[in-house]
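Next up, some structures in structure tokens.
Each reported figure results from applying straightforward, stated rules to the coordinates on display, with no laboratory input. Treat the numbers as computed from the prediction; the structure is a model and nothing was measured. Cβ atoms are built from the backbone, for glycine too; each structure is taken alone.
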Structure I
Amino acid sequence: MKKTFLNIMMAVPMAMILACSSSQTVTRVDADSQIDLSGRWNDTDSRLVAEEMVKDGLSRPWVADFMDENGKKPTIIVGIIRNKSSEHINAETFTTDIEREFINAGRVRVVQGGEEREELRRERADQQEFASAETTKKWGMERGADFILQG
């Protein structure tokens with residue numbers, strides 16, 4: 001009886017160890033590949049949607065029409081973008097992705113708006129006091145926007 005009990009006591013931990021151990025395989029993937037682990041909105045989604053939106057927007061005739069009428073590229077501010085979905089989407093990241101795509105496309109000029117513009121104004125005020133006269137940027141020399149994108 002003792003021998004049977006001892007055999008059972010040794011077999012149970014061995015069975016548990018064998019049952020818990022599983023063979024895992026590691027597969028290497030390309031560094032540029034996109035892997036979605038959660039199924040929720042992520043930075044890759046933000047970048048891809050921004051790329052597609054800007055590509056679509058710039059393919060329309062408004063850019064060429066503006067350039068024909070004004071002889072220059074249109075200037076754009078990417079304004080406030082609100083998330084009205086039930087999913088968590090970082091609107092600031094999305095806004096930055098849209099700005100980057102407009103800049104990289106090279107068909108429009110992008111200027112800052114809102115808090116970023118206020119930060120630039122504070123910097124310009126500091127320059128009036130601390131920078132040399134030759135390098136100080138003058139007040140009122142901001143580039144205005146022809147269009148604002150918001151939504």
Structure II
Amino acid sequence: MFQSFIGKRSAPVENCVERGAVRKFAEAIGDPHPIYMDKDAGKRSRFGGNIAPPTFPRVLEYGTIEGFHLPNVGLIHGEQSFQYERPLSVGETIHCYTEIKDYYERNGSGGTLGFLVIEDVGEDVEGKRIFTSEAIVIITEAVRKRLSK
């Protein structure tokens with residue numbers, strides 16, 4: 001169903017790791033650690049400034065892949081992982097893109113399930129990778145039937 005998109009990626013999108021967005025995100029996930037919000041704590045840290053929580057990349061913009069569309073309902077968030085080369089620093093500008101890494105299908109009790117592997121990448125302005133996030137989206141039989149129409 002999505003095999004033709006494997007290997008395709010979006011154009012990079014510029015994002016700023018804004019202090020206010022990091023604070024709101026940390027509050028939303030219930031993690032008020034000073035390294036995310038307190039300027040003085042950030043300066044005293046080994047990072048020399050505030051950093052974003054590890055799952056913060058979920059709120060960044062990654063662009064779109066031409067012709068690739070998923071419905072807003074009926075999908076299952078199967079799994080997600082983050083790998084960091086270094087933390088995201090509050091105030092820095094990064095470039096993010098998304099890539100379709102794989103698509104495969106398995107038979108389940110409710111019909112055929114599709115497994116879409118999506119990789120999101122964040123790089124600094126020099127093009128050095130900061131993080132990689134991999135998500136597996138499960139597409140149920142009902143959604144697959146709606147999409148095939």
Structure III
Amino acid sequence: MNIRIINKSKNSLPAYETLHAAGMDLRADLEEIISLKPMERKLVPTGLYIELPVGFEAQIRPRSGLAFKHGIGIVNSPGTIDADYRGEIKVLLINYSDQHFEINTGDRIAQMIVARHEQVSWELVELLTETTRGAGGYGHTGV
């Protein structure tokens with residue numbers, strides 16, 4: 001699949017880092033270093049603009065290494081980029097740790113997965129099909 005992209009950043013295009021990777025790393029494109037204090041969140045620009053085909057979305061997800069090693073996450077994870085959005089891709093990072101964290105231009109801050117999706121039409125009914133699980137919710141199936 002080819003996707004149209006504008007790269008106004010100082011970084012190379014997002015790329016798959018391994019042969020079977022699902023996500024491409026997104027890198028920060030900054031005018032100056034961003035310092036994230038504990039529990040602080042900031043919108044981090046990437047300098048990238050994309051044109052997704054109708055029926056596809058780009059999901060913006062945390063990087064597991066940043067989460068594990070530094071407590072860095074994404075507030076609205078996964079974030080969604082719709083096919084009709086043409087603005088800059090930005091990532092809403094949060095620092096869940098008790099230490100300051102610095103972000104520099106070129107740092108890998110998130111991963112992006114392009115995925116097909118459907119749009120639904122609702123069918124209003126009075127009853128739903130019965131299942132074994134039924135209405136069992138949180139914790140219903142045990143530990």
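Computing helix-only ellipticity at 222 nm (-39500 (n - 2.57) for each DSSP H run of 4 or more, over all residues; to 500) gives -16500 for which of I, II, III?
So the calculation was done on I.
If distance in nm of label points 7 Å out along Cα→Cβ at positions 76 and 92 is calculated from each of I, II, III, which structure is the one that comes out at 3.6?
Traced to structure II.
If percent of Cα pairs over 19 Å apart, for residues 4-59 alone is computed to be 44, which of I, II, III is the source?
The structure behind it is III.
Could you tell me which structure in I, II, III was used to calculate distance in nm of label points 7 Å out along Cα→Cβ at positions 12 and 100 as 3.2?
Going label by label, the one that fits is III.
From I, II, III, which structure was mean projected area of the Cα convex hull in nm² = 19.2 calculated on?
Traced to structure I.
Which structure, out of I, II, III, was distance in nm of label points 7 Å out along Cα→Cβ at positions 28 and 108 calculated from, if the result is 1.6?
III
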